[in-house]
Structure 1
Amino acid sequence: MLLYELHEFKNAAMLPAHLWSEANGLFFNLMPLSDNLWGRFLSAGNEIVERSTRVYIKPSFHIPDTIVIENGKERVCFIEESLTLEHPFCNLLQFKRMCAGHAIGNNHPNVLIVSPLSGHHATLLRDTVTALVPDHNVWITDWKDSRLISLSEGPFALDDYAELLLIFFEYFKGNIHVIAVCQPVVPVIMAVSSLAINDSPYQPKTMTLMGGPIDARVNPGVVNKFALDHDIDWFERNILATIPHYYPGVGRHVCPGFIMLNGFMALNIERHQDASFNLFKHLVQGDLESTETHKVFYDEYRSVMDVPAEYYMESITRIFQTFDLPRGKMTFHGEYIKPESIKKTALLTIEGERDDISCPGQTYAAHNLCSSLGENKKEFYVQEHVGHYGIFNGKRWREIIKPKIAKFIRRFDD
């Protein structure tokens, strides 16, 4: 199927409409339309056209500063993004807190956020980083768009993901707390199990698993049922595409980001339609705060990247169809992983009561797998009234969930 070519043709076909709406927007900004109802209708409609025809690019984290408490005093620190390690498929990015020209907070816990490789950029976790950075030294896995990765770099599958995490863990030499958001909970368990089996000194102090499919058999939702209702050949025929010749990743097989985005939006299509209507209404009403909130969210949500086909297909088969991890069949480089070997890395699981992507109970299953951990090293929390996105973004994340994670991390940061 020429999925990629058709998508690119669609973008090219909409370009004239986009340029026209951009030009109209410049004109409307110069005209006093806000005092005229019909003028506001016209301006709002034009902005809807501009946003619906736009090609969304990767946003920046853009976390300008934070407040750090050091020696009992509050200090405003600027955030400096720094590349710690580089890999063909992923960069390890640090958010340094700079005061008076030097980094501070060496006595704070080190935290590695493992972002999902599932179509969205790591910047989707901007709010996650923003909440953690005041009292932690924070790093994040910043995944690269597969369409920009040369075929000469080879494939990237589930084992490669876990291997990459081992490289990152080794860098911290055990002085790290890992937070896995959604999909990476499985490769994190794989990597930590591998270190535990070998009694490696690089085992993380804690691992916080948030809204991920440790056992997708538990309380199955729409995503789980969809994976079981379609065989692997269907996914290969209808989901995968080949990068065209005009990108650096020419020839690479991927799950395109636009396919992933369509799937995400289809899960809650009515909510997204209502959001678009409400944007129009708020633009007409001149509700700048509500329109800005919408724009910030959807500028991020609609910005997507391609995922390596090998990783995508193995995730479907091994995690959502054959359930290798909870059945004790998950392998890493041909050897069975053994979560029961984990004895040093404390475990915290976080779930959302209304999560329809990784439903409640699927992440908690890690407690049963990590059976050698004492009860004093295991905690779990289910946040009421939030869905998948709400466990790592928004008011309840910042005011309830993040403090619980910070307290858990502090308890084991010796």
Structure 2
Amino acid sequence: MSYSLIFTIAFAAALVAGLLVKFWLASRQVRHVARHRGAVPAAFAQTITLAAHQKAADYTIAKARFGLVEMAWSAALLLGWTLLGGLDVLNRLLLAWIGGGMVQQLALLAAFAAIGGLLELPFTLWQTFRLEERFGFNKMTWKLWLADALKSMLLGAVIGLPIAALILWLMGTAGQLWWLWAWGAWMGFNLLLMLIYPTFIAPLFNKFKPLDDPTLKERVTALMKRCGFAAKGLFVMDGSTRSAHANAYFTGFGASKRVVFYDTLLRQLNAGEVEAVLAHELGHFKHRHIVKRLIAMFALSLAGFALLGWVSTQVWFYTGLGVQPNMAAPNSALALLLFMLAVPVFGFFVAPLSALTSRKHEFEADAYAVAQTSGADLSAALLKLYQDNASTLTPDPVFVKFYYSHPPASERLARMATAA
């Protein structure tokens, strides 16, 4: 049996196994949430209304069912691009039209992104204007959605094409260790994005204004000083123009760090609750979660580039995924695309480890917030956010272990009660 056939079988088996697991988990989630829809859990009976609990259940079930359809479509597209020869056909058409070289490779990347975006567009529109609209979360107009889409496409071309061209150039000219140079370029690019995103990119999509509530500003500033954290500024983002979901986050890197509150968050929480939510975010910095995630990203991407450097020279890697390469000519763009398509199929099975680490970090950040502010305020804030975001209070335990990056409300509140 050839290496190409072995790889084809392994890829197909991993894809089918992943789909079966995903469908099983989604089905468990739907059944579990539906089974507990009729009554608010006893721990929340005094704070969450039955109507809010049922809305969260209905929203969760609707998202899960929509996800099943989207999952099946994505799998069909993946098969179309790979084993059914779609990427091979696209590559040959561009070779016949443009010829070889850098222009053809960049055109292949751009055409793949454009076609893929168009094929997934119906799901994006349905999720925004039907699913989110149905539950009262979507605030976007068609005009705003179109403006965002055009800005994203322009940014993708202005930012994505140069880094893609650099990596393709390194793949063709930097020798056997090109992957090490490409990894360095990719990491530098990501760090640069973290630096410029708050100041130059985010304002293209949202409006940011300095926090002007003097009482809240004083409390937040005192908290940050007490925690030894410095930021470039405190800002309020007009999140309500796109969604009713609420959030707060840190963005930026180094001296460009800033604290951003959604305007929806400030409307829903009082000053003490906002302070507690911010203390939770500060807990991530205190425990160096951001640094740990960066280090993990650096390590995983280094391993990924090293693996890409090897498989890009193996004929079976291409033929096993439905592509006939010309090994006498550059296949860098093909190698990149096939790698990006194949890795998630095999990587799906280690996703629970990442989710487990993330949940552990959330517990640590909660404990830090309880130590720095009021545990009662943090509990109240979390309950309001769970309710306003229609997050179910009764998720399936197995689904949680596989997917949830944040612990369920019941587990978070129980931990906080113990720590208080």
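Comparing structures 1, 2 by mean count of other Cβ atoms within 10 Å over residues 117-124, which one has the largest value?
On the way: 1: 23.0; 2: 12.9.
Structure 1 gives the largest value of mean count of other Cβ atoms within 10 Å over residues 117-124 among 1, 2.
Please compute relative contact order in percent (Cα under 8 Å, 6 or more apart) for structures 1, 2 and give me the label with the greatest value.
Working: 1: 18; 2: 25.
Result for relative contact order in percent (Cα under 8 Å, 6 or more apart) over 1, 2: largest is 2.
Taking Rg/Rh (Cα atoms, Kirkwood Rh), for residues 157-348 alone as the criterion, which structure among 1, 2 has the greatest value?
Details: 1: 1.04; 2: 1.10.
Max of Rg/Rh (Cα atoms, Kirkwood Rh), for residues 157-348 alone: 2.
1, 2: which one has volume of the Cα convex hull per residue in Å³, as calculated, at 149?
On the way: 1: 162; 2: 149.
The correct label is 2.
I have 0.15 for FRET efficiency 1/(1 + (r/R0)^6) of positions 5 and 381 (r between Cβ atoms, R0 = 41 Å, to 0.05), calculated from one of the structures 1, 2. Which structure is it? Don't skip to the end; give the middle numbers.
On the way: 1: 0.35; 2: 0.15.
Structure 2 accounts for this read-out.
I have -12000 for helix-only ellipticity at 222 nm (-39500 (n - 2.57) for each DSSP H run of 4 or more, over all residues; to 500), calculated from one of the structures 1, 2. Which structure is it? Mind dumping the intermediate values first?
Values: 1: -12000; 2: -22500.
Answer by label: 1.
Check the numbers for mean count of other Cβ atoms within 10 Å over residues 61-68 across 1, 2 and tell me which is largest.
Numbers: 1: 14.4; 2: 17.5.
Between 1, 2, the highest calculated value is found for 2.
Each value in this text was obtained by applying a stated rule to the coordinates, not by laboratory testing. Keep in mind that what you see is a predicted model, and the values were worked out from it rather than measured. Cβ atoms are built from the backbone, for glycine too; each structure is taken alone.
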